[in-house]
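Alright, structures below, take your time with them.
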Structure I
Amino acid sequence: MEECQVNSRTSMHRHPAVFERARDLIGSGRRRVLSFGCSSGEEVRSLREIGGPSWSVHGLEVKPELVAEALDADPAGIYAASARDLAPESYDGVFCMSVLCRFPDGSFSFQDFEEAAQVVCSFVVPKGLLVLYNAQYDLRETRVGREDFEPVPEGQVRGGSGFVPKTRADGRPVGEAEGRDMPLMFRRKGKT
């Protein structure tokens, strides 16, 4: 999978309300969590703190120099540089924060979004949680989003689905208020 977002800026605990609500939805006990597009690892370390010792948090980043930075700051961390290195349906929670977009220029096509969303979604276990913050498009417009996932109420998460301007699959812009209110958390449907 190729790089989606070209901006790699991140920080520790940058979305505390989102992380806390997701923690409540993922639950306690032994859980595997993935930071998809983890940059230099701050999100991995933040999620590890929020989930506590029962969460095993892994990071995936396609830029090798950022994986090296993450390992320098977190030598005990588990990081991968390719989606091919991870097993499908192996994570109780997948965080994809400010990855499936091109901000600020908006040059991420819906086709690229749909292909990337398919990869991201493939790692979520049945009944697992997907957190898709600052995505340029609505997951519900993709095949995988319609067929395999259901939106989850976010509760009191402020800021909604993020500040990145949203676009419809056909290229039309979504109004600011409507875009902000798009779901950012999804539960994978159970297998029948």
Structure II
Amino acid sequence: MNEPPKHLSADERRVVTVEAVIELAGEQNPRDITTAAIARRMGLTQGALFRHFPTKEAVFQAVMAWVAERLLARVDRAAAAAGSPMAALEAMFLAHVAFIEQHPGIPRMLFGELQDPGDSLPKQMVETMLRHYGERLRRILSDGRDRGDFRAALDLDAAATQFIGTIQGLVIRSLLAGDVRGLRKDAPAVFDIYRRGIEAEQ
């Protein structure tokens, strides 16, 4: 990404900036990413970068907005194409994992923001995204419970939390191993364990 196209619209330039930050986050601690490093990755001067983003926090806000929009759209598409609540959950799980595998810098940034003791706007955006994700999960879980596909006593909040936590566990393991390429390979077996915890007894 050192030599992006020179004639980009403002919106296109912002997307290229976000992609550069996500690439850098996959290589180093996101907190150590500087505007100078971002500009260097893009083949720009810092002055050119600041024409689109006045501060580093503004860059991170744009990254969080990009992640939320694309991740939620991807899991929505996956769920919409499924034929049952359980199939929708599995499709969302696999789509989420594939998204992380394609963009390994994203979980590093999300975890970093959530660990920040402050209340920055990027952190608030991550929390909002997780809340919206949880709402989607609870709707599907409620539908499955009403249809009798899931256990009648299923705790929707706990099941939604476990769904997200299961993905986070997979991601953390891959980050510790320094390689996210195995995420999609391991995801089906891990989801099967989750499935067995929520499905109705036969």
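Read-outs throughout are calculated quantities, based only on the coordinates presented, and are distinct from any laboratory measurement. Small disclaimer: the values here were computed from a predicted structure and weren't measured. Cβ atoms are built from the backbone, for glycine too; each structure is taken alone.
Quick check on the output: -24500 is helix-only ellipticity at 222 nm (-39500 (n - 2.57) for each DSSP H run of 4 or more, over all residues; to 500), derived from one of I, II. Which one produced it? Only one of I, II returns -24500 for helix-only ellipticity at 222 nm (-39500 (n - 2.57) for each DSSP H run of 4 or more, over all residues; to 500), namely II.
Tell me which of I, II gives 4.2 when you compute distance in nm of label points 7 Å out along Cα→Cβ at positions 39 and 79.
On the way: I: 1.3; II: 4.2.
Of the options listed, only II reproduces it.
Out of I, II, choose the structure whose coordinates give mean count of other Cβ atoms within 10 Å over residues 103-110 equal to 21.9 when calculated. Walk me through the intermediate numbers first.
Working: I: 14.0; II: 21.9.
The read-out comes from structure II.
Between structures I, II, the calculation of distance in nm of label points 7 Å out along Cα→Cβ at positions 87 and 151 yields its largest number for I.
Suppose mean count of other Cβ atoms within 10 Å over residues 31-38 works out to 15.0; of I, II, which structure was it derived from? Going through each structure in turn, the value belongs to II.
Given a value of 2.2 for distance in nm of label points 7 Å out along Cα→Cβ at positions 71 and 95, calculated from one of I, II, which structure does it belong to? The read-out was computed on structure I. Taking FRET efficiency 1/(1 + (r/R0)^6) of positions 119 and 183 (r between Cβ atoms, R0 = 30 Å, to 0.05) as the measure, the highest value among I, II is held by I.
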